Structure I
Amino acid sequence: MRKRKPKARIVAPDPRFGDVMVTQFVNNMMVSGKKTIAFTVFYDAMDIIENRTKQNPHEVWKKAVNTVMPQVEVRSRRIGGATFQIPTEVRPERRISIGMKWLINYARKRSGKGMANKLAAEVIAASKGEGAAVKKKEDTHKMAESNRAFAHFRV
């Protein structure tokens with residue numbers, strides 16, 4: 001166990017929207033330290049979203065991330081030789097990062113040409129409450145609900 005918590009790193013806001021969450025999203029999307037490429041992909045996806053939905057792409061993206069963020073998750077805990085899936089509430093910072101990672105992972109798994117198109121399609125679907133990332137959230141919530149009987153084991 002650590003003696004003290006590490007200081008939270010300060011993330012600079014992105015140049016186009018001036019939002020720290022966008023930079024965090026791009027940092028999660030980045031591969032092999034290629035941040036400029038990750039920003040290019042993200043902004044291309046935002047342009048595609050604007051063309052398809054005729055709405056503010058930043059608002060659509062924020063709605064998508066909020067839709068995907070899980071409220072509860074299950075954690076494995078070994079008690080008396082048996083492993084139980086114990087539902088626990090998710091901390092706000094972790095909630096945001098999980099939502100972003102799910103959006104990115106399921107965008108990568110989509111079929112299509114180019115990461116910008118795949119990301120745009122996943123974000124649009126998530127903002128409407130559809131898509132694989134939203135399904136993952138619903139599955140996580142169902143799992144937590146079905147294991148609610150073990151909530152008293154929570155630490």
Structure II
Amino acid sequence: MSLLAATGAETAGMPRAEAFLRAAEQWMLADDPAEAVAGFRRAMAEGGPVFVEPRVPLARALFLLGKDAEAQAIISSLKAEGPTDPRICDMVAELLVERSDLVSALEWATAGVRLCLAQGRQGQPKGAGDKSELRLLLSLRYRIRNDLGLPEDDYDQLLDER
């Protein structure tokens with residue numbers, strides 16, 4: 001996949017950025033975060049449509065390489081931009097749970113829940129993916145709150161309704 005993306009060969013009509021991203025994910029699965037970092041960076045440099053924001057898995061790979069400051073800078077940059085996509089919130093929250101930063105993970109999960117709910121109120125199209133993303137975020141948020149020893153709140157009660 002890396003070779004196809006680098007040579008510019010089309011992969012079933014897949015944009016090059018997407019090919020670099022998918023190749024980087026395969027490097028992560030192969031336990032080679034250094035190659036993954038290179039792939040995620042190439043996907044970002046290429047630009048164009050991708051199925052997932054490459055900065056979050058890039059941060060994960062950097063953490064694995066012990067480049068914590070660089071990874072944290074990416075997360076801080078995403079936070080400064082403000083959450084705009086529930087899926088990114090979910091991914092960052094999961095990464096922060098892995099890093100045992102439950103307080104920050106809770107902030108991201110809550111931001112994702114708020115985005116999902118706001119999109120629903122604004123009449124934006126809500127497909128099955130949106131409902132499943134909301135459910136994932138609510139479940140993740142509940143687990144984090146439980147681990148932090150926090151009592152149930154209104155968002156936790158939404159999980160029971162879904």
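Every read-out reported here was derived from the displayed coordinates using simple, explicitly stated rules and does not represent laboratory data. As the structure is a computational prediction, the values presented were derived from the model and not from experiment. Cβ atoms are built from the backbone, for glycine too; each structure is taken alone.
I, II: which one has distance in nm of label points 7 Å out along Cα→Cβ at positions 29 and 85, as calculated, at 3.1? Of the options listed, only I reproduces it. The maximum of mean count of other Cβ atoms within 10 Å over residues 77-84 over structures I, II, that is, the highest value, falls on II.
Among candidates I, II, the computation of helix-only ellipticity at 222 nm (-39500 (n - 2.57) for each DSSP H run of 4 or more, over all residues; to 500) that gave -18000 used structure I. The value 24 for relative contact order in percent (Cα under 8 Å, 6 or more apart) was derived from one model only; which of I, II is it? Working through the options, I get structure I.
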